[in-house]
Each structure stands twice: as C-alpha cells, then as structure tokens.
1. Name the one structure among I, II that percent of Cα pairs over 32 Å apart of 46 was derived from.
2. Any idea which of I, II comes out highest on relative contact order in percent (Cα under 8 Å, 6 or more apart)?
3. Suppose you compute percent of Cα pairs over 21 Å apart, for residues 59-138 alone for every structure in I, II: which one lands on 35?
4. Assign the value 20.1, calculated as mean count of other Cβ atoms within 10 Å over residues 299-306, to the correct structure from I, II.
5. Out of I, II, which one gives -9500 for helix-only ellipticity at 222 nm (-39500 (n - 2.57) for each DSSP H run of 4 or more, over all residues; to 500) as computed from the coordinates?
6. Hey, distance in nm of label points 7 Å out along Cα→Cβ at positions 187 and 315 derived from one of I, II reads 3.3; which structure?
Structure I
Amino acid sequence: MIPRPRVVHIVPSFFRKEGGVLGGAERYALELARAMAECVPTTLYSFGPTADRYTIDRLDVRIFRTSLHVRSRAGNPLAPSMLAHLGRFDVIHCHQRRMIFSSLSAAAGRLFGRRVFVSDLGGGAWDLSAYVPTERWYHGHLHISQYSRRLIERGDDPRHAVILGGVDTEKFAPDPAVPRGDGVLFVGRLLPHKGVIDLIEGLDTETPLELIGQPYDARYSGDLKAAAAGKRVTFRHDCDDAALVDAYRRARVVVLPSVYEDRYGGKTLVPELLGQTLLEGMACGAPAICTDVASMPEVVEDGVTGFIVPPNDPPALGAKLRWLHAHAEEASRMGEAARRRVLEHFTWDRVVDRCLDAYTGGVWSAQAERSAVP
C-alpha cells in the first residue's frame, strides 16, 4: 500500500451538482468522501441518467450514465463502463452491500489487485450473493455502528470494523444569536417505523412539536394528522440545510422514537443503523431523546446527553419531554454535553481516520499528515 492511497467511493444514487442528495445514505457517502479528499486523493462515483463530472471542494465527483436497472429496480443501477476505471485506485469503498455494482466492483477490484471495502447504509436490493457467497470478496466490512456489526454476527472477525458516522460540526453548531425555544423537533421520513405517532400522542397540548420530513405513507400521514388534532404540531415537508440547522438550534430537544414494530403490526429488524438526525441535533447543542432500539443507544448517553426511553411508549416520551421543559438549566447542560460527545466521537475527520486505518492496516495516519496536504 502506498503512503497516500488513492480512494474511490461508490454510491448508487445520483448526486446533483448543487450538492443535493436523496437521503441519509447518500449524505453519508458524500460527506465521508468530501472529508477524505482533504487528506488523500479521493473520487466519488455514482450513477444517473446522463454522464457528468465536477468537483466539490477537493472531491472529484463522476456520474456514470446508467445502462440498466437490475431487475427493473431504480435503486440498483449498473454502468459497466465504470468497472474499467477502478484500476486507477488503490482502495475501492462501496456503499450499500446488496447492490449489483458492489458485487461487480469487488470482483473487478480483486482482478486489478486493489483493496475493496463495503459499508451497509441501510439499503439494498439484489446482488450476486443470491447465487454465490461474496462476503470474502471484500477485504473489509466497515460498519457505521456496533449494532450494524452485530447484525452480521461475526464476533471478533478483524475484517469487520466499526467506523461510526460523522457530522459537519462547523455547519451543525450552536449559534448564540439564535435563542433556544421550548419546542420539540423530529427530523426524518414520516414512516410507521419512525414511531412519530408515539411522539405526538406523548405530547401535551401546550408544547410545540415540529416534524420535518417527507410523507411516504398516505395512511400513516392521515393518522399522524388525526393524532395531532388539538395539539401544537407543525408539519414541514421541504427544508434546505439552512432551515434544518435553524430548527436544530431553536429546539429544546430533538427526538427519534423509532420502533421495531409499528402500529400496523409491521416489523423491521433495522429501523436505524446510526441515527444521523440525533447527531445533527446534538452537534447544534440540543439534548436528544431516542428509543432503546437498534444503534441509537450508541449515540445518546442516557441522563447525560439526553434520555433513552422504551419503544412504543408514548407516556414515557411525554414524561421526559415534561422533565426537560421543567428543568431548563439541566436541559441546557445536557445540550452542551451532547455537542461535546459529537466532537469527541462523531466528526468526519474521525471517521476518515478509522477508514484509512482499515484501508492500510494502520500504515498510514491521516491525523498525523492531514495538515501536509497542499
């Protein structure tokens, strides 16, 4: 491995030039690649209806025109022309494991003698593992939480490492000029497994609640509005990053009440692989409340940076919301502790360091040499 590895990140969803992304997985891959480009040569490959190429800061972004969608699934693109370019890099990092481009990139990387890694960001469709075992095609599986790693149940297999997730702590930061209000904030897709209806039901009639996210389920959206009747609930379906940061700064608390089993009996093993919106709110100085579900207890330190409550329990949520409202000074100290926790564990620089340590087996240290990049 050369001292400064050339890295390519590959993610399935199309990126727009203005930097917009489709969701948390796309944001994760983009922000990791952008931070990595500050210390090693880094490129991001993605797919779209037309070919394109541009830069974001030091990051080279290249869009390959999608030749086909495997099994007619829009989220599983393939562009064979991309595979021929992978030999230019020392490290190939695929984002989303069960995708055809990941399987083929792993095979191509092995053919070119390159190191190949993969991260599961909570999505997937179909790949070659349906027919042949592909796990060992990757030199390493880089997980965004301990929970994600446990799902694969590999014990102490050194090929499975935890890199966590990050936040842009300059963008997502408190602003003394923005007063902290008494409102509750939820950010995320308005889907049943997010447990938003539990949050609304646990809310009293005086406390304002802001829900920022797109509705994807008509029945659930109707039930949310019915539950919100008579309460101070605001639905916001379109927010850019500036509006989102402003909401985090104003909120008394950010809440992510995801569940394993929703109101309709639907079940999911993986409601959250990390809890990105918790991190963003905490980075802005807001305490956080989450349910004792999946990866979220790795983010929130109960009683220190916020609270962890049982899932599917509106009264428990309501009790913690009332406590924070009644104890403003303690809530403020929790928010300060929340930001410190993000700075200590969840910055993109730290994620980059963990990735490069995995890529190179500890040979190259970004932390030691980051300032030397021209």
Structure II
Amino acid sequence: MNALLKGIRVLDFGRYIAGPYCASLLGQMGAEVIRIERPGGSEDRFIMPVTETGDGGMYLQVNVHKKGMTLDIASTEGKRIVRHLVETADVIIANMPDKTLRVLGLDYETLKAIKSDIILTTNTAFGTKGAFANRIGFDGMAQAMSGANFFSGRPGQPVRAAVNYVDFSTALSAALGTLAALMVRERTGEGQIVETSLLATALTLSNNMLIEQALLQNDRVPTGNRSQVVGPADLFKTKDGHVVVQVVGPYIFKRWIRLIGEESWLSDPRFQDDTSRGENRDLLCQRMAEWCLERTNSEALLELEEARIPAGPVLSYQEALDHSTVRELGHLKRIEFPGTKTTPPISNTPFTLSRTKIEVNSRAPIVGEHTIEILMSLGYSQAQIAHLATIGVI
C-alpha cells in the first residue's frame, strides 16, 4: 500500500482534469481521497464514454485511488454533510471561481472556521483577480491566451493542442503546492490556500517565448512543426510513415552533418550556431526531408540512433499502445473497471521514488460507490441515509 500520505484525508470537489488529477496524485501517494459529485454522477464522468454505463476515459484516468460519494452540496442538508466531512479532512480541492466557492461554503474563511488547520487547494481558469476572475474556462482558453495556439499551426490558422497539457500541468503544480502546504502545516500547525490557475500554467509553459518577445519584439509567426530556433527540427515523411528529428546544439549538428554527407556546411556561416540554423531552417529541413524519403521509418531511425541524433517515430494512439518501448516502460498499468470490454490502460504515477513504492493499484469509483460507507462513518443511520436518498440529497 502507498503510505507516503497515510492519515491525510482529501475531499475532492474538482471537475474535469486539473482538480481531480491533483487529488488522484495525492491518493496515489497514500492519502484517503473522497470524490464528491452530484447525485447520478457529475458531467465530467461521462465525457468520451468507454463503459456500459457511460463512464469516460478521462474519468477512469484522473479518479484512481478515490472513494466515490454522491451529494447535492448546494442543498441545506448537503451543506450540513459537507461541514461534517470538512471536520474530518486535511485538504479540500475545488477548481471553481472564488464567487462559486463562497456560494457553496467552500471558500477558505468558511472552511477555516470549521477546521482551523484546513488546506484549500483551488484552481480557476484565469486566476482570482481582474475582469476574468469569475469566468469559467477550460484548457483551450489558457492555451489560446498564452500565445501557444497562435504560434502553432500556420500563419492565419492557429492550432490548439489536442492533448490537455495545461490541465495536467496545472494538476501537477497543484499537487506540488499541496505537498508544500502539508509540510508547512506539519511544522507550524497552520493551514493555508494553495492557488493555481490554467492561465498561470499556460503562461509558465510559454514563458521563454514571451521573454523573447518582450525583449526583442521580433514578432515571430508560426511555421507548423518546424522549429525556428534550431535546425533541422521537424516532422519528416519517410517511405512508410513519419519521424520527428530535433538537431540541437553544435555537437549534434556536427554528427548530423556527417550522417547526411554535407561536411562543407560545417564552415558555412549560415549554420554556425543554433540561431543561424534556426533562421536557415528551410534549407536544413529540406535536406533532412530528402534523406528521410529515401528510407523507411525503421531504416531512418536506426541510422539516426547510430549517429546519436535525437529522433523518434510519429505514432497513432494504437501504435503507441503497441510500441515495444511504450510497453517496456511499464507506465501504462492495466486496472480493471466494471463494464469495460477489456482492461483499460491507466497511466501510472508520473514519477517514482527509489525507496518508497508509489503506483496506481486502485480503480476509479463507480457512481456513489462509497456514499453509504462514508455517511455511516460520520454517524448517519441507515434510516437517515435512506431519507437522504429519497429527497435527492445523495
């Protein structure tokens, strides 16, 4: 059993990815996590359904290592139950605007009045200040407002990354902040607010480009998959697929030059450093494209590896599942879930510790799976629980 956070109780009021995945990571480290969703199941449960009852792939991933409880937290009786739960908790996770937190009684001042050392981990789309503070938003909005969408794709055609990298990065930041807050509480006995936002995460991930723009005002325009700051770096077509190649720095560039047989370029002033190679990327990428078209994926990757050039295959999702390196990594762990045709591959904890075992070994809960158990632990009788079900609170 993962015991790093044994004895810590987390109440997860999060939805979609950032909040729930943060809670899941804490659960994978040994905390007891209770996911609280509306009766019948919250909306994020049913996105991209993969089970007989409509549970989604995203839900299966970001809700492992949790107990599941249904509760109408906006109702009078629901708020009373939340209060009882908070009295037993160490961390509250809620990715909602500050205004919504206050309406639901999940703001820090209200929680602190119930339990003085509580830690509230919040995530909003745009932060808690400014005109956008109470707006709702998703990963795509943060991508767009950080400059990332503009700089992807082609001129006049911005492109959103299909993977929700802002959401997951925010979850990792929230988990890190929560661990820090728990360490502070252990020393001082005091809780606090851990605050993250999708926009702050997206700006962090785009920061190097924002720094360059602020200092140099060079107004770069997008060039698809082709790097503008090194070269050659792009996705290249082969006889039977595509490969990604990234030539960065003088030593890799020299090895690449020898590989393709263009030794005269070593003294060419157009290619003297990464900046100049980025500026002359089209010529370098054209030469790399010609080289790749003469080879299959396997042939190209073998020669690139022998020359120690960073490269890899461009895989579909099915090809990724089937790839030997993905399988050998052991990061995707098969965890059974009711109502699936096969056992879904769930991503393991994205880090390992050499002395402390941390891994995914507990599936996400079905709707309301532990509601009765949790209510009984709070002192509710079977008759009271039945009444709560009758009036739609659970």
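Throughout, read-outs are computed from the coordinates displayed, never taken from laboratory work. Just so we're clear, the structure is a prediction, and the values are computed from it rather than from any experiment. Cβ atoms are built from the backbone, for glycine too; each structure is taken alone.
1. II
2. Sorting by relative contact order in percent (Cα under 8 Å, 6 or more apart) in descending order puts II first.
3. Label of the originating structure: II.
4. That value comes from structure I.
5. Considering all the candidates, the number was obtained from I.
6. Computed on structure I.
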